[in-house]
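Down below are the structures I want you to see.
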Structure I
Amino acid sequence: MDTNIRYMRTAAPLLLPLFRSANQGQILAALYLSDGEEPIAALAEKLAVPYTTVHREVTQLLAAGLLAERRVGNARLIGSNVTSPFYSPLRQLLELAFGPVPLLRTEFESINGINSSAIFGSWAHRALGEPGPPPADIDVLVVGAPDVTLVYAACSRVGQILGRPVNATILTETEWSESTPFLDEVRRAGMLTITSPGPETGGGPGGT
């Protein structure tokens, strides 16, 4: 299920309506929470946001001094501006408002046996623009056959950073393929992809 925001201009994110658009928040979160550098094209592909949209947002954020760029040959790499006086407080805000996906992705990529994963429930609904009260916790669906203790420990670490419980529901591929009232509602309501299934594993909450 592709739940990333694809259209040109998005409304302010409900989880933290301080940013001009949800795209702007996603771009900042992707760069600030990884402390890495990305070409604009790679960033657009990762976020599933049109290149022109990402280019426009990056240009404005560079002008504001929130992002920095570095040239390596013909490549133009974009990253967070760690010298900005706003870097530390902005990173903390981004962790709280947008952090679950990149923080959980970093944790889950080191755990064998996870075929796909996604955030569901109230946090996903607010991130996808559905009005409602601020979420008190974060619900995560993990599909595969991982070591459950590693998954729970990863969720606990992310929860400590975010100041909210992160609750994992772990299902096998067979269980995920079933139709139950719970799973049907999760699919209907929408999810935020954390990790997508590879071609060898088929569909999952992070796939189509």
Structure II
Amino acid sequence: MERQQIIKNTIEFVKETLKGAEGGHDWFHIQRVLRNAKLIAKGENVDLFIVSLGALLHDIADAKFYDGDETVGPKIAREFLESQQVNEPVILHIENIINYISYKSSLSGEKLFSSPELEVIQDADRLDAIGAIGIARCFNYGGFKNRALYDPEITPNLEMTKEEYKKSSAPTINHFYEKLLLLKDKMNTKTGQRIAADRHDYMVVFLDQFYGEWNGKK
């Protein structure tokens, strides 16, 4: 099967699979990550087929919606890619991208897999977690989990382990300090770094406005 047809089939598969998904992890999130990944890939020496497949399938079954089970996503991706007659090395690469793309994976302290394609998709995914859309996604997920917006008595935990991160139920504002504001300095590519800097600054301005309104000063 031709690569372009596989990409087209993957898009349709992801759209159908993610129908009704939480708003921050739906098809539109995947679409934005794919666009970001293609943009970043222009400046990198990568296989665009793997970048496209990885971006499309990276959140096909996010573990946070499957009781923390991190095996579901790679399994679904493998079964689909096998149905498309994708060769085994590419399938293994996509499985590894799904397994190691998330921020929580970086908290384990071990870098068990790396590739230029993973770095591109990881930057693309992290860009969607910051800036205006990142703010919207953050509060959408907080609402989905019925979390408080902010509680001055609960301070951010800046030393979380992977397991603590997965189990956290802290107020949404804490997530900015525990993850979002840290992403700017974790970008892998120059393009990712450039875009992240602008989106980071936007979040800083937002937080200043938020605290001003919270305290009745703005």
Structure III
Amino acid sequence: MIKLLISEDHQSLLDGLLLLFKGDDAIEVIGFARDGQELLEILQHKKPDVLLTDINMPRMNGIELCKKVKETNPKVKIVAFSMFENEDAIKDMLEAGAMAYVLKQRPLAEVRKAIISVSRGERYFDSTIDLSQIENTEKSKEKTLLSPSEREILKLIAQGKNSSEIAEIRFTASSTVLKHRKNIIQKLGLHGKGELLRYALNKYKHY
């Protein structure tokens, strides 16, 4: 049984979601909140497998919520549920740790498919979203910002290598690798080694 937490500030949609999963043989709603801050408080007492969250919410939006959830509960899979179809919103949620993005205009059955997919470790995106275009735009930006050495280090980070191992592979000093890591974090606007690892995994997990 997939344990689900929901963060959604529109009562009618929340009611629809609760009704959708009532008696579901695969998904159990273990809690819900109407904003990100309330969800974080619930998360202190609940252990979900999947979080379904809106983006535009009071007190704390879905992007900030995802970042905080991934910091404290990295194993939780995140499904973004939003009316925003623009590229920036999708990229922001992906970078924050979401594995799925479903538009609110779609039938609620799509949400169920997304939840089951991410619980299996698979990504799921609304059929109207051109994910390849979004990722190509991001990779183009990355190539402009990062040097070849920095991109290679990102790939090694995605493989689970620490700084000492990367230094050995690249025949360089650990201090040089640490300097590269700091430069990558600064250039990409990341916040710390946790976000760097998530970024590397998101971009290079297939290498």
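Looking at structures I, II, III, which one was mean count of other Cβ atoms within 10 Å over residues 118-125 calculated from, given that it came out as 22.4?
Values: I: 22.4; II: 26.5; III: 15.4.
Clearly, the read-out refers to I.
Using helix-only ellipticity at 222 nm (-39500 (n - 2.57) for each DSSP H run of 4 or more, over all residues; to 500) as the calculated read-out, with -12500 as its value, let me know the right label among I, II, III. Walk me through the numbers before you get to the answer.
Details: I: -12500; II: -19000; III: -16500.
Label of the source structure: I.
Ranked by distance in nm of label points 7 Å out along Cα→Cβ at positions 22 and 182, which of I, II, III sits at the highest value?
Values: I: 2.6; II: 1.9; III: 5.7.
Across I, II, III, distance in nm of label points 7 Å out along Cα→Cβ at positions 22 and 182 peaks for III.
Rule-based calculations on the coordinates, nothing more; no lab input. Small disclaimer: the values here were computed from a predicted structure and weren't measured. Cβ atoms are built from the backbone, for glycine too; each structure is taken alone.
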